1. Given a value of 22 for relative contact order in percent (Cα under 8 Å, 6 or more apart), calculated from one of I, II, which structure does it belong to?
2. Thinking of I, II, which structure, once Cα extents along the principal axes in Å is computed, gives back 59, 50, 40?
3. Suppose FRET efficiency 1/(1 + (r/R0)^6) of positions 58 and 234 (r between Cβ atoms, R0 = 25 Å, to 0.05) works out to 0.15; of I, II, which structure was it derived from?
4. Thinking only about mean projected area of the Cα convex hull in nm², for residues 114-249 alone, which of I, II has the largest value?
5. Starting from the value -0.48, -0.66, -1.26: which structure in I, II was log10 I(q)/I(0) by the Debye sum over Cα atoms at q = 0.14, 0.17, 0.29 Å⁻¹, for residues 98-161 alone calculated from?
6. Distance in nm of label points 7 Å out along Cα→Cβ at positions 130 and 282 computed as 1.7: which structure among I, II?
7. Using helix-only ellipticity at 222 nm (-39500 (n - 2.57) for each DSSP H run of 4 or more, over all residues; to 500) as the calculated read-out, with -12500 as its value, let me know the right label among I, II.
Structure I
Amino acid sequence: MRTGFADLYHTVLKPDLCSYCGACVPACPVDVLSYAKEQPVIDGSCASGCRTCFDVCPENRAGDAVLEDYMAGHRPDRGRQLVGRLTDPELLARTGSGGLSTGLALYLLESGRVDGVVLTAFGGGSAWEPRPVIATTRDEVIAASGPKYALSPTLNVLDRIADEGYERVMFVGLPCHIESLRRLQTAADRLEERPRRAVRAITHAVGLWCGNNFRTEGTERFISAMGVDPAEVTEVGYTRRAGQLEFVVSTPDGSAGAPFGQYLGHLLAGQSAPSCQGCRRWHAAYADVSVGGLDTPGLKWSGFMEQTREGHDLVKGATAAGYITVRNMTVQQRAWLERKNTGSRGFGTPKPRNSEGNQR
């Protein structure tokens, strides 16, 4: 019998479709998986008949029906598509769009509804390498805010959730992270005790709209193309200058910026992660609330979709508590969202096929 890792290798790893979501390593019941070069590797033997790593992978389409059944049981009576933003003007000024996910996180944390928020921050193996964090204070949430255009194994934080005793956790991640999280949650009864406790502790899932992403080496190449030695970089981030979003790197000698359009052009020039090319999960359909920027230059509003009853209650609570303000989308914003939803992400890349011949 072929093991789950063999299926994972032939279907996902060999055709280079791993999204580096971080789910398979903590889910492994015999602890033989680790990461090397942004992919899982095996050091040991799988348990007989085990398929856990493949079952929780977002590239495994066999479990889609289970996820749809899960969501069907959580759908709100009337899901809403709105725009929202932070009410705090100082925090809003620091955001790339409306900072809605930050507002939701602060509301849950400061109201005591969660005791931790899983976010992605910079500062992994290098200044520009993202890393998962569990924020427990307002300052930690704010420090991790803002876009991270690089792959992150955010679900690798599950071990910490279990080991450090978190009981109620908000999870913020990309569509691939959210899909893997839901696969883990629907399979919780079959997981070992440690990952089972972790996924059951996650009470809210907020998904971030995603257009494409870099591997770490892609970001490094872009920094080099800016004329900056990657080894000298101490900090990276995103800021708005004259109404335009810029990618900014800091070194001991100062800082340098490049327009976001140039960064996006780097993605289109072949530096994006293969797993992202043609991916159609952009709006995080399995999240309680999915959030993202709209094509509205100069206007700081986040578009969002309430996709579960829990998501509706989260937005309602954060609004009533004064953390965020919401309003209806304009006709133009709805039209943009519809084009995004029915198109192929606008990147013009074909949808890759895995080794089984299935379109993603």
Structure II
Amino acid sequence: MKILVDINHPAHVHLFKHLIWEARAKGHTVIVTASRKDVSFDLLKAYQIDFIDVGSYGNTVYSKLVQIPVMAFKLCMIIRRYQPDIAIGLASSRITHGALLSKTKTLVCTDTEHASEEIMLFKPFATKILTPNCFTKNLGPKQIRFNGYKELAYLHPRYFHPDPSILKMLGVRSDEKYVIMRFVSWQAAHDFAHKGLSLENKVAAVREFSQYAKVFISSEKHLPSELQEFQIALPVDKIHDAMYYATLLYGESATMASEGAVLGTPAIFLDYAGRGYTTEQEKIYGSVFNFMVSRQDQEHSIKKGIELLQLPNVKQQWAAKRQQILQDKTDVTQWMLNFIENDQHEE
């Protein structure tokens, strides 16, 4: 079978890397297409995954709109050349548009309910839409739900084995607490006209957390001068090792918060809309704490971070929460591969 995997963000590399490797190990041909976004190319190279460079959407609303038909045309040409049986991507409208004049089936994964514009672009054309059970929207007969989180495609214990040497890279002792803060660019289509943490509260959070732990910052955009000393410096493929041993994850990334839940690290997530999966992780497992981005919620989130940093045996408590998640949820890589193979067999 020929499978095309489409990558449009560094997180997509993590999501699909084991699917790529497992499918190839089973004798399937896998073609990878990727657009330039942050460290996506660096990750693909670090994992020695060959890919076809389809360019970049740019950073402005105008460039993103202009690139929609351009990307669709590029994917159309690639699909015509390689003739894959199935194409899969996360919120990838371009594979659905590019496959319109072919026999290629398209599987689009999504877990972001408020990404209405993206859903509108791929929903009419996708063969199937794959969402976690906790996805709160009904997308109709094309929607297939799975019992898991996308982060379990790469952080399930079958694939992820934490490397303790990361502590030396970070310059922290094995008994030393540290926090990883994550700030996003707010340039995704579904984030248009929205903002996250204020600079004032970013600085306040760093100041408060530094009283209890070492602080590292991972940011999609350039950090202001007062925060640059906290910029984390790691090889691009080592961030999950750092997250595993962290005492707290704090920031604007839903993916990072969910990664914390499945790694056994407390996570605080701030966003204007929230997600079905982080809501489930808070209500059922108590592993994530969700806040809106109002001034009051920002201040409350910092207080919650301080509370968690002072909590005795916090990592042991979250390890138990992690085990419950792993017991309840499925290996998402195996689920995707089985779905692809069974769907093609039924055809």
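1. I
2. On the way: I: 59, 50, 40; II: 59, 42, 37.
Only structure I yields this read-out.
3. Working: I: 0.15; II: 0.40.
For FRET efficiency 1/(1 + (r/R0)^6) of positions 58 and 234 (r between Cβ atoms, R0 = 25 Å, to 0.05), the value 0.15 is produced by structure I.
4. Details: I: 9.2; II: 10.8.
Result for mean projected area of the Cα convex hull in nm², for residues 114-249 alone over I, II: largest is II.
5. Computed on structure II.
6. Clearly, the read-out refers to I.
7. Checking each candidate, the match is II.
Each value in this text was obtained by applying a stated rule to the coordinates, not by laboratory testing. Predicted model only: the values in this text are computed from it and were never measured. Cβ atoms are built from the backbone, for glycine too; each structure is taken alone.
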